[in-house]
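*Asks:* So, here come the structures, one by one.
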Structure P
Amino acid sequence: MSLVALGVSHRTAPVSMLERVALASDALPKLLADLEDSPQIAESMVLSTCNRIEVYVEAGRFHAAVDAVTELLSRTTGVGHDDLIPHLYVHFEDRAVQHLFSVASGLDSMVVGESQILGQVRQALRLAQEHGSAGRALNDLVQTALRVGKRVHSETGIDAAGASLVAVGLDLAAGSLGGLAGRTAVVVGAGSMASLAAASLQRLGAAVVVLNRTQERAERLAAHVDGRSGGLADLGRSMVEADVVVACTGALGHVVPAETVAQAQAARDGRPMVLLDLALPRDIDPAVLGIHGVTLVDLEDLGSLLADAEVDLDVEAVRQIVAHEVETFLDERHSARVEPTVVALRSRAADIVEAELARLDGRQPELDPRVRADLERTVRRVVDKLLHAPTVRVKELAGGPEGDAYAQALRRLFDLDPRTIAAVETPSLPDPEAGGRP
């Protein structure tokens, strides 16, 4: 079995394509069920966020698995092969591990260092386990990725990235409006990025209005920034007062329609308004660019500005952590592949020793107990020494291109019982919330 990761993200596709491949939460169980039904795939997990959709599978044949996943992604998203394939990336084995660890660490995010991805990876594993598509291999991989992500955020300064994104966006708004002190700002959303934006706006002297689909969450965030709250139905009325609108929800489709902005701008007599879209898929209809007095800044604009500014995010330290963790994980993964064979071999040897000792007891029941104990120790010592070299060597070779072939050779040479091997390979899986490894 081999690990394969296939997906589309902001690194390979424009926002327009990301919006086309974005999946609603109720579409994920169907995709997992289709993946599980594929004869090419043994385990599967889907990571779907605002700026990526990735499928991780454990499969027997690489090319067959890639074809199967591509077909299912195309069918589920409704994006044709010819449109989808140019934006797909595929990672195999070591590269797949490195990719997920980088994703969980925030290195691969549009907003480098954002921590929300950890919860999204955890949710992806939980959903896969609930639908029976994730087994031991993916569980081990994702649990380790979550631990690596937590380590990165606790040991480096990469968390500063999210603040940098909001800061650059608000700097642009302030430059366009001549400052934010005394201005009115509407924040659409109540998640982590919205909270950061609201707090930053308050520090800059703006009066904050928080609008959210869930009124309770809007009220809670507004209370933290001494602001007002409302529902999405209040958007049009609130925008008449607003100089800045920051949108960052996880919704599919435009939360801020161009028509609503046009109506609000007409009521404002054309006074300048800055719209800051921090969401993917986009919350704000790009058609607002045609409205007089409206300035729109989205993540693509901010991403290029952050790259140009070369914000120091301690990225190199994160890369070193990821590289070390990848190496350690792969060593363990390769050893784990042959461990069932090693256990089965030692179990077979122990059974043979016990059988021969039983024969000895039957033939010489009057044998002195001390002599019998010496004979047992000698036999067991001989067997252990004979098995030591092949079992150690097969673990060392497990990481090579023919690692599985050596394990297979042991199984055939010693006629090992497949049921014993299967028993070792079938552990219980922990809850992803627990954060531990089996």
Structure Q
Amino acid sequence: MTSLLAPGRIGRIGQGRRSGSGSGSSTNLKHAVIYGQSLALGTDPDGASIITTSPVAGHFEFNGGIRPVYDRAGETNPNTTIYPGQITSLVTLQEANSAIDPTTIRESFASGMALRMTSAGMFSSTARGAFTIANLSRTAANHFPNTVTAVLAAKDLCDAAGYGYEVGAVIWKHGEADAAAGTTRSAYKASLTTLRQDLENHFDVAALANVGTLKMLIDQQAMSASTGTWAEIAVAAIELHRAGGGFYCAGPTYHLIFTGANDVHLTSVSTRNYGEKLGLIYQRLLNGQGWNPCHITSTPTRVGSTITVPIHVPVPPLTVDTTLVASATNRGFTYSGANITSVTITDDGTGDNAGVITIELDAAAGGTLRVAYNNYVTDGYLGPTFGSRSNIRDSDPAVTLYDGTPLYNWLCNDQWVVA
């Protein structure tokens, strides 16, 4: 890796505010602050090592790596503050195994994101595997402070180099621990709302990195488990998106490939490819274009035995796909009030991005409509073959640079009460 700043140039890290934002340079780094659980750190072994083997020119990380908390050789306890020697310079972004445990952390989202960005990026991850949101909140030890320290260090290093600096967004990859713990949807939403605000407040004060309304890019965990709380955490993500307040849901992840039975970790290839998707969305947010996934936009309505479901279609037409995602009963929809007899796309969204799915029932009854919500085939599996899933997607023409995998936008996991 090529160092841009010599060790010791970091200056006043941790000693309060600094002025200046590199007005003498045209380089303006957009910091993607990656936070959450182990998926935010990188993939587990899956028969492949790091697959993005070249440095990503024009994008940066700390000299201690994308995961500075985990990259101090000999560090045996990840629940510590960042070792200062890991954040003394900026270097070119380069995927690397963890120095402390090179067998379990490999490809991250960072390179895939960077390769789809037109803005210069800075990437760091201060995530922690298997931690609930309570363990990552402002009042918990180490990881929240580490996240703030990473922003302060990046700002100081950019000031020293004459670069502009901005927190672009927090990339929040999380949910499994709270799902397993039985955290309710309302409690998770409240906790994440508080966390987003706390991060915004600390970034503003600690680093003069005025972020306005801090953007938090989240997604929906894939699931297949016998407890409904897994689905509740996924639904929380799209509900936060619809409510606004700085949250943007990238979409579901049930179409990605996971490493094995009941394993929440993605393969290295899926990690890289999904990183590309995140990078495209992140760049839209940086450009001020906003983002809406393929999702139900408002309460479905019922007339007799017919339910009408309004769908936002990012790139029309809305379509059914049983090739990339194995066929699910009723395209992934379930209904508590009656039996579903058909699920049909009656408006594919062409012209106005407003699609419509029509669901026919065998009785005129209210109930709860769900999509990709615990409709798994075999308990204990994730992903597009057996996991909770939908067969509905848009027609986004984008494909990955890595292997040409389509980057469609799949219908979000969701739940609605229908009168």
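No value in this document is a laboratory result; all are computed from the given coordinates. Here the structure is a predicted model, which means the values were calculated and not measured. Cβ atoms are built from the backbone, for glycine too; each structure is taken alone.
*Asks:* Given that helix-only ellipticity at 222 nm (-39500 (n - 2.57) for each DSSP H run of 4 or more, over all residues; to 500), derived from a single structure, equals -7000, which label among P, Q identifies that structure?
*Replies:* Only structure Q yields this read-out.
*Asks:* Work out distance in nm of label points 7 Å out along Cα→Cβ at positions 138 and 282 for each of structures P, Q, then name the structure with the largest result. The partial results should precede the final answer.
*Replies:* Details: P: 3.3; Q: 2.5.
If we compare distance in nm of label points 7 Å out along Cα→Cβ at positions 138 and 282 over P, Q, the biggest value is for P.
*Asks:* Thinking of P, Q, which structure, once distance in nm of label points 7 Å out along Cα→Cβ at positions 90 and 370 is computed, gives back 7.0? Write out the running numbers ahead of the final one.
*Replies:* Details: P: 7.0; Q: 4.6.
Here the read-out was taken from P.
*Asks:* Between P, Q, which one scores greatest on mean count of other Cβ atoms within 10 Å over residues 242-249?
*Replies:* Comparing P, Q, the top value of mean count of other Cβ atoms within 10 Å over residues 242-249 belongs to P.
*Asks:* If Cα extents along the principal axes in Å, for residues 258-321 alone comes out at 48, 39, 19 when worked out from the coordinates, which of P, Q was used?
*Replies:* On the way: P: 53, 21, 14; Q: 48, 39, 19.
Comparing all candidates, it corresponds to Q.
*Asks:* Hey, P(r) over Cα pairs in 20 Å bins from 0, in percent derived from one of P, Q reads 22, 44, 22, 9, 3, 0; which structure? Present the calculation step by step, with values, prior to reporting the outcome.
*Replies:* Details: P: 22, 44, 22, 9, 3, 0; Q: 28, 56, 15, 1.
The correct label is P.
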